[in-house]
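Novice: Below are structures written as structure tokens.
Quick note: the coordinates plus some simple rules give every number you see, no bench work behind them. Note that this is a predicted model, so its numbers are computed, not measured.
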Structure 1
């Protein structure tokens with residue numbers, strides 16, 4: 001049996017590991033946001049006994065299901081981004097930076113207007129954004145290529 005080839009020529013910067021753990025934390029927070037509305041509306045114990053839509057509006061149960069479905073979608077997208085990020089795909093860096101920025105804006109709007117901040121999500125996104133802007137991380141993902149740099 002042949003020994004495995006070493007895929008990495010250099011060690012990954014610590015910032016890549018920090019971002020990966022940040023994505024895992026966000027995944028777990030999103031999973032909690034999937035289950036919480038369902039527990040609050042007693043869907044897991046009582047089932048779907050009430051209508052989801054009344055006229056053209058969602059009932060509280062329908063809103064809880066829609067919210068849970070949205071957070072479940074975000075969780076699954078987060079797993080795909082994590083896999084792409086760990087495989088050092090450029091699209092994962094771009095998507096993660098856009099995601100962190102949009103999530104920070106949403107969290108700040110929640111904080112200032114609705115007074116319902118999620119500090120775990122805010123802190124994770126801030127750490128991810130700062131780590132993604134490290135020069136060595138940008139070089140690995142071919143975001144920043146300088147003269148004479150092979151990008152590896």
Structure 2
């Protein structure tokens with residue numbers, strides 16, 4: 001599939017991504033993404049994330065660094081509480097057994113490389129990266145990152 005639904009999938013050049021006009025991508029478990037940018041060359045990606053109250057991510061490991069900024073609500077995970085206005089950095093190989101929220105939460109998330117999601121027995125369930133986010137935006141795949 002060569003036609004990209006999301007015009008913000010770009011390997012080069014300036015882009016402006018407006019969260020008010022981008023479509024929501026349902027990724028399961030009460031979480032949805034707006035894909036702001038994904039690059040097959042660098043592996044970098046940027047998401048606007050919305051989590052419904054009670055939403056959580058299944059256990060996962062970041063294969064590259066991640067950064068986030070909470071614009072609404074509160075993210076809860078091993079490091080602690082990240083309420084509105086909090087910036088967070090997640091180093092390469094950071095693992096999270098249960099990132100979640102109790103109230104509606106929104107954040108900007110900037111990722112590099114892949115994120116590996118695990119089943120309950122710690123075997124790999126799937127890996128998502130810039131390319132799979134592009135596939136998600138094009139409707140070629142579905143993701144379920146919820147617990």
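Novice: Hey, log10 I(q)/I(0) by the Debye sum over Cα atoms at q = 0.15 Å⁻¹ derived from one of 1, 2 reads -0.86; which structure? List each step's numbers first, then the result.
Specialist: Working: 1: -0.86; 2: -0.73.
Answer for the origin of the read-out: 1.
Novice: To test your reading of the models, identify which of 1, 2 gives -21500 for helix-only ellipticity at 222 nm (-39500 (n - 2.57) for each DSSP H run of 4 or more, over all residues; to 500) when calculated.
Specialist: Computed on structure 1.
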